[in-house]
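Multiple structures are listed underneath, in structure tokens.
Every read-out reported here was derived from the displayed coordinates using simple, explicitly stated rules and does not represent laboratory data. Computed from a prediction, not measured in an experiment: that's the story for all the values here. Cβ atoms are built from the backbone, for glycine too; each structure is taken alone.
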Structure I
Amino acid sequence: MKISSHAVARMLGSWQEGAGPAHQRLSDRLRLLILDGRLSLGAALPSERDLAAALGTSRTTVGAAYRTLVDHGYLATRARARATVRLPDDPPPERRAGAAPSTINPSFAAPPTIDLSFAAPPAPNEILHAAFATALERLPRHFARHGYDRYGTAELRAAVADWYGRRGLPTRPDHVLITNGAQHALALLARTLLSPRDKVLIDHPTYPHAIRAFTDVRARLLPVAVTPSGWDAAQLRAAGRAAHLAYLIPDFHNPTGLCMSASVRRGLKLACPTVVDETMTDLALDGTEPEPFALHAPAAISVGSVSKSIWGGLRIGWIRAAPAVLERVEQARSATDLGTPVVEQLATAVLLDQRQTRRPDALDRLRAQRDALRQAVAAHLPDVDAPEPPGGLTVWAAFPEPVSSRLAALAPDHGVTIAAGPRFGVGGAFERYVRLPYTLPEEQLTRAVRGLARARQALVEGATGRHTPAPVA
């Protein structure tokens, strides 16, 4: 796959910012794009001349950046052909065959890195164990069947329908299809509802894996800004008239944590089909949980899961939609999988029936961790704006300068991994932002922010990071 020079330039964003020679800043930013997956493995980069023209820099700068990436194993070259993206395949010295065992005293080993790239809570041990115990008791009822069900078990579809009903949205089980998590649901909907070059309206910023799901089917993205004050209904309606599909996260938006107001929900009628992501719905920290978007837009397609309200390892999600839409999704599903594991479905049905997705103790813990994170930012990064989200799992922190990608590369040297802000947008946007989850214990959050402050100071002093960014969840 060839990538145009203008597409690479958009992804690079403000690569010129920062210390060090231009070719080093360019190679560092290209390396981050490769490691983040924004430049796919095997993709052919533009020629030095074309990229230099698109970036408004010299061919010498681009050539030096490409050579640096080749030397470090991130690009492959051959005569009369474009350089292609790859990853270094040489194992580290301690893993090479015949290498001598490490003589480093483990008591002097560096402390483990605190991972802020995942916004996911730990499992509620007792609750989850009890749910699986009950699921195993109920499992023999399914042994007479073949075990393949692309719609999901009757127990879980009924439990999801009841979950919507308790929130004021009457739902029948035949309006529910069970998936292997919300991301799987989005991928199924993208393959079912979109054709190449269709336009998809998205929040900006938004969930990175949604961006990937839509670009994988070669859709074109229409980003509409989510500002600190929320959603602009007029802009959404205008973009919706040009879109084939809209994807919104109205409930404790990922990554900002914002919640769409009731007045916007009631008045937002888009001209295109609308998919709403309700993964965070049960995580209201201030005030009551939001009303379902589909209460005022009956044709809306709702996606949900228990990965944020219970545990990410419980790979269960669902789609709520009209039966005709679900029939199309079910028919398309057979190309990738034959259904969702039965035991996990039965356990999730228990959790939903027992109303365990909204637990006061878990919400109290999240509030305390949110407060600890924001207090640490105020103490160690006082010029960083970390607004208090009303729910969800993350703070969308704004730095005064565009340092996000460079900070993501350098932060592991200081004991913390983060996801760069541009992961949550298109065209290299959000270099001033970092998503900070508050799903870890308070003491770890404080240490992580201290490490982030040290990394930022190192950037000021001209350091360059060489670590691999972690995946995002």
Structure II
Amino acid sequence: MPDPTPQTPQRPAMDVLVVGAGPTGLTLACDLARRGVRTHVIEAGDRLLAGSRGKSLQSRTMEVFDDLGVVDALRASGSFFPPMQTWRDGERQGEWQLIEPDPRAPASRHPRPWLVPQWRTLDILRERLLDLGGTLECGARLTSLTQSGTQVAAEVTHSDGARHLVSARYLVGADGSRSTVRESLGIALKGEDGGLRSAVVADVRVRGLDRDHWHIWPDPAGELLLCPLPGTADFQLNAKITGEEFTATPETVRGLIAARTHLTSEAVTDVGWFSFYRPRTAMAERFRHGRVLLAGDAAHVHPPGGGQGLNIGVQDAYNLGWKLGQVVRCHAPDALLDSYEVERRAAAADTLNLSTRLYRAGRSTQDPYEQARYRGRVCHLLSVHYRDSELSADARESRAAAGVQAGDRVPDLPCVTTEGPCGNLFELLRGPDFTLLAVNCAPPAAPAGLRTHQVTGGPLAEELGTGLFLIRPDQHIGLAADTAEHLDRYLAQVGLGGGDM
């Protein structure tokens, strides 16, 4: 029998312990591991989620995954969203697009959302994490935590009942809306259900339905949708439920399809993963307590409207990852981590409002083109900015009010450097480092750990104008200045000041 008594930890066994192996936790772990940060992930379940749940990867998320080196695998495993097909009384009523691309959206090599079952996204991220040297342990549940001025001690209970203590310099709770980490810290999750209708989601196999469309059946009791999942024989079912009395089982899922579509229950040949949920909007009172931070659904809970929940969690991880990396590896001030909540709370609040609005609207067939245009304008997440952050400094003497500013995601445009023409900017930025762009001016001497490119032309130079632009590892502009006099002060904030590393 294993000894159930946890042992006292000595020095921190790792730099960062990530609790929760969902998209947020695995994205964060990959970002940390590629920076040389000793990272371990624990997951309470005996395996990663087996369902398709968050299947929509928005443009900004695809950019993150491109930087982390997994976009090719995701491309091979997914597809663009198929057109919507409306049904009434067993007859096709025409097709329409759920999302129309926004012609005025910021330039991106991933202008349209990508459809991938969440279980496949998790598999790809897990493989990448292990390739980078990170570690993952399923069947390991956090049961308590304490922290001191130098480390966090976490008690972990395994599926076989064994317990042990794990120590880390920092701990990140990415363990979902019922976060054990958040509850251990006594941080309240404040919000409301807002009268949002409950829903069931499931992965099913169905005979007699083409896989070239996302099928929708409007119904007074609630719309029902079946979306073909690429790389599988499955459809994802989504159906809103009237009332609260519903128990999700294979039988009730079959009955729901038979009641609201022209398909019979016998046409449903398999019901795999399924879940019943009551959506709500809520946000944690704070995202940080000492050496413990919250990310994704542990910090903010979204209804599934617009496919934003997974994506906003990935963006949390991308914002937090480089900051933890700078503190752990480059001795940046611990206060750098305070900027995580400042920047991501505002972004999460905007997304909560958007997701709630889109969930209430549903996938309307009344004016689908106008709704598709609206979704195209608001869902890509390319316009999220941190202009009000202390990490965004715009010291240029003159700048256009409508132009690119410090805090913005830098435009991913083609450019010409002293090395010659290159592709889009993000190809130069790929990797975990800061990058200084000297646009139509000479670059100053730079410390180790800071890449420098002299941009001499192309659409990027036209968009930015002359000056120095310090690009953060998450592709946002940290500093925009006419000269290098502000550079040293900014670099000290992020652990790059004081000469060679």
Supply the structure label, taken from I, II, corresponding to P(r) over Cα pairs in 10 Å bins from 0, in percent, for residues 112-199 alone with the calculated value 12, 27, 37, 18, 6. I
From I, II, which structure was helix-only ellipticity at 222 nm (-39500 (n - 2.57) for each DSSP H run of 4 or more, over all residues; to 500) = -8000 calculated on? II
When you work out mean count of other Cβ atoms within 10 Å over residues 296-303 for each of the structures I, II, which one comes out largest? II
Highest-scoring label, criterion being mean count of other Cβ atoms within 10 Å over residues 320-327, among I, II: II
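Where does the value 20.1, 62 come from, among I, II, when Rg and Dmax of the Cα atoms in Å, for residues 216-391 alone is the thing being computed?
Numbers: I: 18.1, 54; II: 20.1, 62.
Answer for the origin of the read-out: II.
Who wins on mean count of other Cβ atoms within 10 Å over residues 184-191 among I, II, i.e. which is largest? Don't skip to the end; give the middle numbers.
Details: I: 23.0; II: 16.0.
Structure I gives the largest value of mean count of other Cβ atoms within 10 Å over residues 184-191 among I, II.
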